Structure 1
Amino acid sequence: MKALLQRVSSARVEVECEVVGAIDQGLLVLLAVEPDDTRASADKLLHKLLNYRVFGDAEGKMNLSLVDVGGGLLLVSQFTLAADTKSGLRPSFSKAASPALGEELFDYLLAKAKQVHGTVTSGRFGADMQVHLVNDGPVTFLLQV
């Protein structure tokens, strides 16, 4: 799994001009599922997302996690993160999971996140989405599990 984690002061996702997910301070996570990913991969990624220290402490150092600050988590499926861009001028998506596996693991991760964290929302799998965000910092990391 690949996750592009962005620390945000706010973010929202719209589908056909309707807001389907929104958070204030927290993490916007663009998520790609790859063919070899499993529920164990999703569990490992969720642990990292909730505990990765990207928020500033009293001294301004990145020592606090999403759990520590009580921030929101906005998950958005984005298979293009799995693209192979090493050669040519057109991305190859052979490293992306099938839509069925992608949706299964995205839904699994979303459900698990909702069980263990306060504010969790998402985009809509497979939809044409417009993502709006205010990247705080900017702080952006690519996590791979």
Structure 2
Amino acid sequence: MKLEELQAKVGEVIGTSDWLLVDQARIDAFADTTEDHQFIHVDPEAAKATPFGQTIAHGFLTVSLLAPMMARMDKPEVQMSVNYGFNKLRFLTPVKSGKRIRGHFKLLELIEKRPGQWLQTVEATVEIEGEAKPALIAEWLFQHFV
């Protein structure tokens, strides 16, 4: 879609992802990659004694899953887009092992910063299946080059 078409959608939800399973194998693989083996993530027996009652996903694992979740988000026709970071990022509810999550993306802003360079701000909310509160809410920034 053209940038101008996408710009007309400011304030609207521009995509909802499919559900992704966050199982123990995914959590363990993330722990190995990041070298973060805290027991609340990788030791089911020890995690039973925590307020969570079981292992939970790393917050940064949930953030990293935004990338595949955004595949169904409305995107502009550009030469290149890059992840520019986050304005805000809050972890609200831990994702327990075995739960499914999905992303909801709302376009907050799309402005031309300089000729051929656009800044897009998207509110990303990660829903946990069967939970009242989301896993996280973030303002995610992208730079688009035309």
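Upon calculation of helix-only ellipticity at 222 nm (-39500 (n - 2.57) for each DSSP H run of 4 or more, over all residues; to 500) from the atomic coordinates, which of the structures 1, 2 produces -5000?
Computing helix-only ellipticity at 222 nm (-39500 (n - 2.57) for each DSSP H run of 4 or more, over all residues; to 500) on every structure in 1, 2 gives -5000 only for 2.
When distance in nm of label points 7 Å out along Cα→Cβ at positions 30 and 126 is computed for each of 1, 2, which one produces 0.5?
Matching structure: 2.
Work out mean count of other Cβ atoms within 10 Å over residues 54-61 for each of structures 1, 2, then name the structure with the largest result.
Looking at the calculated values, the largest one is 2.
Determine which structure produced the value 2.7 for distance in nm of label points 7 Å out along Cα→Cβ at positions 62 and 86, calculated from the coordinates; the candidates are 1, 2.
1
Work out relative contact order in percent (Cα under 8 Å, 6 or more apart) for each of structures 1, 2, then name the structure with the largest result.
With respect to relative contact order in percent (Cα under 8 Å, 6 or more apart), the highest-scoring structure among 1, 2 is 1.
Read-outs throughout are calculated quantities, based only on the coordinates presented, and are distinct from any laboratory measurement. This is a predicted model, so every value here is computed, not measured. Cβ atoms are built from the backbone, for glycine too; each structure is taken alone.
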